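S.K.: Structures follow.
Values in this text are rule-based calculations from the coordinates and carry no lab data. These numbers were taken from a predicted model, which means no experiment stands behind them. Cβ atoms are built from the backbone, for glycine too; each structure is taken alone.
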Structure 1
């Protein structure tokens with residue numbers, strides 16, 4: 001039986017890792033695939049070029065595909081700023097769900113300044129964006145999902161409520 005892949009997408013600082021961690025607690029058998037941790041292995045000295053992002057995101061989708069084919073549930077913690085990568089996952093993974101964490105960029109910037117744990121994400125990402133780094137939502141495009149299974153307004157929803165919303169959707173999705 002194949003597992004489910006849940007891609008948590010949103011701007012940097014929107015709360016993807018926090019939501020992934022909470023979901024992992026609720027679904028302990030799940031595996032979290034974090035883009036920032038994968039990037040350290042695939043591109044130890046990242047340039048964040050378009051070509052590099054293409055390789056890294058396609059690798060992420062492939063790993064999620066293989067894990068789900070082997071019965072594992074996967075939580076993808078990755079911005080996935082271009083829709084085509086998330087659509088590729090939807091095409092290749094039979095049980096795929098996309099969760100969009102909609103968050104005002106001002107709140108993302110504030111959260112990013114305050115966070116202690118980054119799960120491998122570069123620190124001061126919005127500051128680096130102001131210096132020309134290709135930061136999604138600041139310098140690089142962030143293409144919002146067209147038809148995600150769940151949209152969560154991060155400035156209006158508690159982490160407890162977010163976890164409950166996702167758990168209920170997974171239960172309904174799995175039927």
Structure 2
């Protein structure tokens with residue numbers, strides 16, 4: 001794993017802009033002052049160092065703290081291109097999953113709420129420690145209450161990683 005010493009030898013990092021740039025020339029494609037790494041299909045940056053591939057967020061964490069992140073790094077605002085220090089936080093995979101926006105296949109526009117065809121009601125569920133918890137059924141005209149139920153429980157179970165309706 002890359003050390004803080006090696007990271008600071010190779011890169012400059014600006015916590016306010018979130019840009020990790022090359023401090024030394026590495027190749028024709030990696031020149032001093034250029035943004036380090038390449039963008040993945042999901043919008044995250046990866047960079048190669050000494051034959052090893054790293055997430056840029058992990059390199060930034062090492063650069064700033066001197067330690068490797070315990071599991072992963074979460075973008076609080078869900079923007080994978082926003083590597084500003086105040087937007088990055090160490091997280092477990094479970095915490096990172098809590099901070100997910102609304103899934104693409106969600107046709108109702110509200111996280112944790114779906115239409116339960118058999119009962120003809122809104123069903124509210126939340127994931128906690130890998131377990132799905134059923135929070136209740138709400139009448140057709142009670143969508144607002146169903147959404148509020150999810151949001152209350154998200155704050156309770158997910159704490160600072162809680163994310164409700166995000167588009």
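S.K.: Out of 1, 2, choose the structure whose coordinates give distance in nm of label points 7 Å out along Cα→Cβ at positions 44 and 92 equal to 2.5 when calculated.
M.R.: Attributed to the structure labelled 1.
S.K.: Where does the value 3, 14, 25, 26, 22, 9, 2, 0 come from, among 1, 2, when P(r) over Cα pairs in 5 Å bins from 0, in percent, for residues 12-99 alone is the thing being computed?
M.R.: Source structure: 1.
S.K.: Hey, helix-only ellipticity at 222 nm (-39500 (n - 2.57) for each DSSP H run of 4 or more, over all residues; to 500) derived from one of 1, 2 reads -14000; which structure?
M.R.: Derived from the structure labelled 1.
S.K.: Could you tell me which structure in 1, 2 was used to calculate distance in nm of label points 7 Å out along Cα→Cβ at positions 52 and 84 as 3.0?
M.R.: 2
S.K.: Of the structures labelled 1, 2, one was used to calculate Cα extents along the principal axes in Å, giving 63, 27, 27. Name it.
M.R.: 2
S.K.: For relative contact order in percent (Cα under 8 Å, 6 or more apart), which structure out of 1, 2 has the highest calculated value?
M.R.: Going through 1, 2 one by one, relative contact order in percent (Cα under 8 Å, 6 or more apart) is largest in 1.
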